[in-house]
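What follows draws every value from the coordinates through simple rules; no lab data is involved. Since the model is a prediction, treat every value here as computed from it, not as a measurement.
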Structure P
Amino acid sequence: MHTIKIELTLTPAGGRHIAFSKQMLEKAHVYRRLLSEGDGWEQIATNARSPYVDTEAFPAGTTLEYHVQHFDQQDVYEGHSNIVRTTV
């Protein structure tokens, strides 16, 4: 298993640009949660490509967290990235 890296950048159009490392045959699923509401993790992308851009609109002041989970070709969990956070 390799080190899973993640980077979050805010884009001028209001989206969140999430770049992450991924081996060629791995599957990567992107998860998000709204920290202010105490929500659980929501899977927002399945077998995502990097970079992934989350364009869903949220009210100003909303704090979002993201992480990426990696799976092999047989859907066996391999690991996850660190959590990244931003306030929109």
Structure Q
Amino acid sequence: MFSDKEVKYLKSQPLARISTVSPDDLQPDVSPVGFDFDGEYFYVGGINLISTRKYKNVLRNNKVSLVVDDLETIDPWAPRGIRIYGTAD
């Protein structure tokens, strides 16, 4: 699924952004999250997780996207990142 280079990059990053969708009005919601990646699965947690909007959204609609990104350099401007689509359990 991921190249060796992508796995190395993913494991080097401490922060991602998870996107969920509210079940009622289909409003997208994006939150910064810490994550762990074991080479196959992503694990997202947080403080008081069950009270968060992202958690409540996933209970009703488990489709999510996760973006891991950073700036390789500022000058010249060189953003890089990986976007992942999937389902949350």
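Things to note:
- Origin of the value 0, where helix-only ellipticity at 222 nm (-39500 (n - 2.57) for each DSSP H run of 4 or more, over all residues; to 500) was derived from one of P, Q: P
- Origin of the derived value 13.3 (Kirkwood radius over Cα pairs in Å; candidates P, Q): P
- Computed 32 for relative contact order in percent (Cα under 8 Å, 6 or more apart) - originating structure among P, Q: P
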